[in-house]
Structure P
Amino acid sequence: MAAEILVAVQACTSAYNLMKRAVSEGRELSDMTRAISKFWDAREEISVIEQQATNPSKIEKLFGGKSIESQALEITLHKQKALQLEKDLKDLFYWTGNSNLWHDMLRERAKIRNRRIAEARQKAEFRAAIIDVSIIGGLTVALFLVIMAFVNVAVG
């Protein structure tokens with residue numbers, strides 16, 4: 001877990017440093033789509049790792065090895081670093097006169113995130129419905145078989 005989040009933070013740092021260096025060399029931020037995408041992909045990975053750490057499986061809880069405090073400290077420190085890098089990236093957008101691009105990107109990011117959340121919610125609801133129907137169907141079949149067996153014993 002710690003290694004994964006460290007790699008994600010390093011990817012954020014690397015992407016940010018690439019953009020900062022390119023801007024100082026006179027390149028436009030709008031031309032650095034790949035670096036910006038790498039930054040956001042790594043930033044999203046940090047969020048995913050944080051969620052996994054805060055919602056571990058029973059097996060991970062049993063065999064996790066690290067104390068809750070240790071995991072919390074690692075996640076908090078790395079998350080702080082990522083948040084600082086995000087703030088630095090925002091400042092870089094503003095400093096280069098691309099504040100409108102920053103705000104447009106955040107609006108689009110919110111739309112995409114909301115759409116993904118809605119899709120994930122629909123999938124979870126569908127999965128829950130399938131499980132419910134399967135359980136009810138299985139119980140109905142089992143009850144039917146018990147009744148049929150009882151009727152066969154009573155008749156026979």
Structure Q
Amino acid sequence: MQKMATALILIILGLIVIAFPALGLVPIAVLSGFLVLMLGIGLILAGISEMGESAGMGLLVLILGIIALILGIGFIFSPGLFAWVVGFLVWIIGLFLIIAGIVGIISKSGGSRWTGVISLIIGIIYLVIGLALASYTWLLGYLIGLWLLIMGIMMLVSKD
């Protein structure tokens with residue numbers, strides 16, 4: 001009975017988030033922002049304490065902490081920034097997959113050529129999705145809603 005209730009809640013939440021994509025994006029952006037903010041504070045404190053042992057390493061950790069702090073605050077107050085960063089990271093991964101695919105296609109061994117072709121295709125898909133997420137922040141909200149809906153349906157129809 002508890003599994004059915006959870007499945008129905010996930011389905012309802014998925015439909016609500018698909019209807020109102022910001023309802024899915026905002027909580028994830030705020031939670032991620034809070035976590036990145038805490039990471040930034042921790043890195044700043046670690047960087048300050050590291051300065052006594054190694055100025056260069058301490059400065060590097062301090063700079064990373066400041067960047068994380070700024071991103072964390074940005075994610076909390078601007079969910080669009082969060083969606084853009086996610087899209088950018090997906091785009092970067094797509095770029096790496098395309099490069100790996102080209103290397104696999106060019107390589108001498110036959111098995112890695114097919115792996116290269118698949119990597120190239122997936123890389124292109126990642127590139128398109130990354131550009132879409134960076135350009136259309138509401139799309140990430142739809143994807144979150146779709147994920148909730150699918151998880152609820154899968155839980156509802158599973159026999160466990």
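Readers should treat all values here as calculations from the given coordinates under stated rules, not as data from a laboratory. In this text, all values refer to a predicted model and were calculated from it rather than measured experimentally. Cβ atoms are built from the backbone, for glycine too; each structure is taken alone.
Structural remarks
- Here distance in nm of label points 7 Å out along Cα→Cβ at positions 74 and 130 was derived from just one of the structures P, Q, and that gives 3.4; the source is P.
- Structures P, Q were compared on FRET efficiency 1/(1 + (r/R0)^6) of positions 10 and 50 (r between Cβ atoms, R0 = 41 Å, to 0.05), and the highest value belongs to P.
- With respect to mean count of other Cβ atoms within 10 Å over residues 18-25, the largest value across structures P, Q is given by Q.
- Which of P, Q yields 35 [relative contact order in percent (Cα under 8 Å, 6 or more apart), calculated]: Q
- With FRET efficiency 1/(1 + (r/R0)^6) of positions 42 and 146 (r between Cβ atoms, R0 = 41 Å, to 0.05) derived as 0.15, matching label from P, Q: P
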